[in-house]
Structure formats: C-alpha cells, structure tokens
1. Between structures 1, 2, where is distance in nm of label points 7 Å out along Cα→Cβ at positions 180 and 364 highest?
2. Here mean count of other Cβ atoms within 10 Å over residues 28-35 has been calculated and equals 11.1, so which of 1, 2 was it run on?
3. With volume of the Cα convex hull per residue in Å³ as the yardstick, tell me which of 1, 2 scores highest.
4. Can you spot which of 1, 2 the value 16.4 was calculated from, given it is mean count of other Cβ atoms within 10 Å over residues 52-59?
5. Can you spot which of 1, 2 the value 2.6 was calculated from, given it is distance in nm of label points 7 Å out along Cα→Cβ at positions 20 and 308?
6. Match the computed value 1.2 of distance in nm of label points 7 Å out along Cα→Cβ at positions 92 and 204 to one of the structures 1, 2, and report its label.
Structure 1
Amino acid sequence: MTDSTVPITAFDPAGEVAALEAAGLRRVRRVLATPQGARVTADGRDYLAFCSNDYLGLASHPRLVAAAREGAARYGVGAGASHLILGHGAAHHALEDALAHFVQLPRALLFSTGYMANLGVVTALLGRGDAVFADKLNHASLNDAALLSRAAFRRYPHSDLAALERLLAGSTARRKLVVTDAVFSMDGDIAPVPELLALCERHDAWLLLDDAHGFGVLGADGRGVLSHFGIASPRVVYMATLGKAAGVCGAFVAGDPDLIETLIQRARPYIYTTATPPLLAHALLTSLELIAGEAWRRARLTQLAALLRARLQPGRWRLLPSSTAIQPLVVGDNAAALQISAQLAARGLLVPAIRPPTVPAGTARLRISLSAAHGIDDAVRLTAVLNELQ
C-alpha cells in the first residue's frame, strides 16, 4: 500500500529531454560513414576532424585491417563464450602475454572495455570496510566503480597531494586504494604519478592508474605512463585501453601475478561477459608492433601540440596547460561552447563541445584531440579559424 503523504512523480521522458535541451546539455550523435581518421564523412558532409581518440592514426591502418581479416579467417568472428568457459582463445592468450611484456609488468588480463576493467578491478579488490580515494576529475568509470564497490568513497581536489595525504592519514580502512586517470581525459594533463605512488607506499595503499589516454603515446616506445616516469612497483594496478592509441578495441589490466589471478576469480565484468572476438586480439598484436616501431607518430603529436599552443591566441577563452594530444579550450558557458562548435563545423572542422556532467559546471569547453594522422597544415587551419572566431 502506498503512503499517500509521499508524492509519486511519473517518469517523463519528453520533459527530461526538453530540460536537457534548455540547459544546453542534450547530446546528439553524428553518423560516421567512413573509417575513423583525420578526414571523415559524417551526416553526409566531409570534415577535418579533431574529435577522436585515434591518437596514433592506427584505426584504419592497412596492416591492422589485414590482421583483422587474417584473424577472422583463422578464428572466426565471435568468441562464443566467456573466458572462463570456452571463450579464451589462443589469440587472447598471446595478446595478454604480449601486453605484459610491452608494459614490462609480470602479467596482464584482457577486458572488453576500459569501463568494465575499472569496474572489475575496484569491485574485486574492495568492499565494505575498505576505502577508495579518487581525484575529482577522474573518468566516470572510476567513480562508478568506487560506488559499486561499497567501500568508503573519498574524493580529493584535482592533483592535490596534500589533501590526499590528509585523507589517507585519517583513514582506518582495512584496505586503501588510490584511483586516478594517468592522463586526464578532459584536461589533458598528466597525473603526478611518482608522488602518488610515494603516498601509497607511506600509507599502505594500492594505486590504480587508468592510462587510457597515455598508453601508446607516453613513455619509451609508447609503453605508457609507468615508462614515462620510470616507475615500477608491486603496488601499482595498471589499466589501459586498446581502442584509442592502439586503434582497435578492448582494455587490459596488468600487474602482480596474484593480482591478475584474483581478478580472474573475482572480477564480475570479466567472469560474466562473452569474450571479445579473437580476431580483434589478433589484430592488436600487429598494433603493438606499429606502436613500438613507428616513433614518428608520437613525434608528430608532440609537434602538433606545440604548434597549436604557439599559434592559438585564446583571448576570451582559456587553453588549459597540456603537453598531450588532448588540448582543451575552456569557453565556460554551455550555449557558447555549442555555438562555437557549430561555427567550426560550418567551416568543415569537427571539434566537440564538452559540457557537464562530463566536466564541472561553468567549464564547458572545446576538446581538441590531435592525431598523428593530422598534418601540420591541418593544425594551422584549425588555429586560424579559432583565432578568427574569438
């Protein structure tokens, strides 16, 4: 029987959409008709695109396409089962070994997506009586993972080491886990990983690094943020995705052998999901070769970022400090960010307007994503139009 004193509000989808529209927060999908790249056709129009995570320009690389075809011919299309039933194929196993070797950690475990990997790690390692400490600008998957784990969830201001240390020092939790983006997806800056690890060692905590936007881009041969800082520690749980710089799909977690075995036994997003198609794992073996062997792609990204920052004159807007492929131009107002994005699109340039809740209220921005597939002239064209629009 319903308590008559409690008002019942019916879910109103039309009203929800209208409210999002009015606040400048409604998202609209474009329909991409071409392979991902610097030049694309979307919604029937050709664009120069600065909006993908294909940082090394590998998503439509001929060698990856050929490897995917070879993998399909050898292994078929679908995995047909979860990894723990009969879906863990030879290609998956070979890729896990190759990834562990690539990031110079003892063992690696494949996941279908980075979101699932983060959910799997945090919920497998923590529960009631434990605590997770998270940077306030972390990716949504890390926040959702913390909530699902039922551990105490403590957030600290972005890269504020003093605040984090106070939280760690005051915690009486059974287990402590610090979780952070390695490269922050909407700001482009790199987490202070050595200092974070030092705090974890001091306060008996583990450190989960989400290197979705650093793997393939940072470090020697693109080995990621650990290589970038020259760090190795058994306290590190390393996660990276394979659909960004690697150009394909999926994610992996790497670390201590017992950690990986724990995830195999307890990570629900791993246990209860059909394995990714083995043809993708086969293609990713070639992707690792391209990442390590074609250093010019990372050099191009560095060159493009430096050129953009040198030429852009952000009078009304604020270009956040970033040395990575992610160059955020903060506009502030939602409607203004949408308008500028639309003006760029009218000139054949795709740069997305990022708004809350993806970024904090009042910090709507243009998120410029650079790729090794871009030429110098592409960056020059973008900065010229942006300078003109201010």
Structure 2
Amino acid sequence: MNPDQLSAALSDLDAQGLRRQRGVLDSPQGVRVHVEGRRFLSFASNDYLGLANHPAVAEAVRAAISEVGVGAGAAHLLTGHHRLHHELETALADFSGLSAALLFSTGYMASLGVLSALLDRHGEVFEDRLNHASLVDAALLARARLSRYPHLDLSNLEQRLAASTAKVKLIASDTVFSMDGDLCDVAALLVLARRYDAWLYLDDAHGFGVLGDSGQGILSSVSTPERSPNLIYMATLGKAAGVAGAFVAGSSDLVAWLVNRARTYIYTTAQPPMLAAGVRASLGIIAMESWRRAHLQTLITRLRRGARGLPWSLMPSPTPIQPLLVGSNEAALMLTRGLRERGILIPAIRPPTVPVGTARLRISLSAAHTLDDIDALLEGLQELAHA
C-alpha cells in the first residue's frame, strides 16, 4: 500500500464509522479520569479490581526502584533475570496451583511464544471463533494448521479433533471472551484435550483475579486432580492485577522448554524488575480482599436489573465485561458521544473487533465503582433512549 492508497483507505474507515482514534489520559487510571482536559466517570478500562493506582502496589514499585533501579538492562537469558522476577514466577505458580511459571512482557507475546515453541507446520491448532486476535496470530506464526470452531460449540470441536491427523494438537481458548463476557467450559475442554492427546492453552486474561473466591481465575473451577501435564495456563498482569505483563504456568518441563524455545521470551529485554515487585503486592491484595470480587457481583446485578427496558440489550455475561448490544456502527458511536457529553466514558466496539451488525458499548466494571456510579450510567442511558 503506497502513501496515496493509505490516505484513501483512511477515508474509507471514516466513511464506515470504523476509524479509531486515541484519547489522551492525563490522570491515574481509575473510575474517574481526566481525558484531554475533561473529567469523566469511566467504564472503559480493564482495571477490574481497582488496583492500577492502589497505594500499596505503587509503594512496592517505589521501594523496588530505590533498591534495583528502573530498567532490567538485558534479556532474561543474559543478565536481565532479576531475583524479583524469579520470586514472582514462584509466587504465580503457587497462586495458580501449577508446577512452574514464566513471565512474559505481554499476553500477546506469551501466546506467540508458546504456540511457536510447541508447534510447526505438522501441528494443528483448534480455536474458538471468538478467541482474541493474539491467539489467531500465534497459530499463524507457528505455521500450524488453524481450525476454528463455532463459539462454544464443543461438539464441533470434538469432530475436528477426531478427524485430525496432526502430529501435535493444541486447543486454544479464551476463558472469558473479551467482547462478550461469557465463559468457556474449562472442564469439558480438559476432557477433550486428554481424550485426543492435545495441549489445552487457556487465555485467562479477563478471568485472573476476578473469578473464584481467591481470584485464582478460571482454574478455581478445576480441581487439582483434573489438571494434567497438557494444561497451559496464561494470564495477564495489566488488567485485574493492575500492573503490566503476563505469565504462563504449567509443568516444569513446559516452562524449561519455553525458556529455551519461546522466541518472544528469549529475544527481548526483560521487564523492569520494579514491576515484578508491584505484581507481588497486587497478588496479596487479590488473595486477601475478597470483598472486591463480591462488590463486582453487586455492581453487575445492579446494572443488569436497571438495564431492563432499554432499547439496547445487555449480552449474557456474569463478568465485569457487560456488553450493551447496539447494532450499527453509527448508532454505537452516537450512543458513546451522548454519554460522553454527560461525562461518562464508554468505548464503542465495532468491526473487525466484533462481527458486522453487532457494534456495542463495552461496559467494563471495576470494584472501585459505586452503586451511585451504576445509577448515573443507567440514568444517562435512559435519557438517551428517550431523546
């Protein structure tokens, strides 16, 4: 695509209501933010537990800076693997109930690294059609065959597994689907993985810290005996944990192999050690302060009850991701602008992130929200519904 074609392509995005633009945040992340000089009540972040600006997490980072400085200065396999990284990996493995864990700079890099380390053109990846883009890209980078089954259709998945002649099979699934907020059936996926000798890769980016009594994520629904060597668990640390990065957990052999073969781990500078200190502090809050998850459930109930009767429907979701289905791109953008005029910030999600005709407002709840915040949102939606 040459420069002239780029200009025309951008104009096409404008015409379709699909061009994305960034707002500039000039405050800490939270439920009340300043964006480009205006103050908003925000339902637009993944800070599900309200930890992104938590004093204890910030203090842990400040203390680490005074001890170890800022940058890691090298890749993990050179001199960048700090004691703080190592201690966090041990803590994350213990927290997840798995044998070992490995830190990655982002969830995207974790998925790319794992799948390319385990698969090649003789392998096959089986993915839910609504998986995050990183999982699709990971399969393509691994050069494996990509087989996508209809959303949550495990009968179709089993048919594909049974017909596959691939040397290595890997099932990959979001646990909480980021644009719909619904859950995969982890127990059933584990059964299929064992039956067909396949890896099971779980992307728990939106479940870690949120699901389960102690915030263990989707694994809280799986008993320890059900967890097998073919389970690969990934979670991000920049959403409910409030910091940055990601980790992969599984068997000791899996982690040892990734240290040697995951290119997105090997060929990049390690994350600043101070962030590992922040995550350690966050883990303690996640485990101890169960009221945050309980409050989230109260907020979800309040929102769903109050949204009854609106011309737009909330999609079925038991999680802090509460998508309000609008339909057309134009209608979703108008609704977002109307709320913005009322001081409420919610993003409009449009194709290609979601299917054509299913544009929506992705309402993201945080334990830092109050019931009054929910009522203010509902009041704004009611006003726009009758405008």
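1. Largest calculated value belongs to 1.
2. The read-out was computed on structure 1.
3. Once volume of the Cα convex hull per residue in Å³ is worked out for each structure, 1 has the highest.
4. That value comes from structure 2.
5. Matching structure: 1.
6. This value belongs to structure 2.
A short reminder: the numbers here are calculations on the coordinates, not readings from a lab. Predicted, not measured: the structure shown is a model, and the values here were computed from it. Cβ atoms are built from the backbone, for glycine too; each structure is taken alone.
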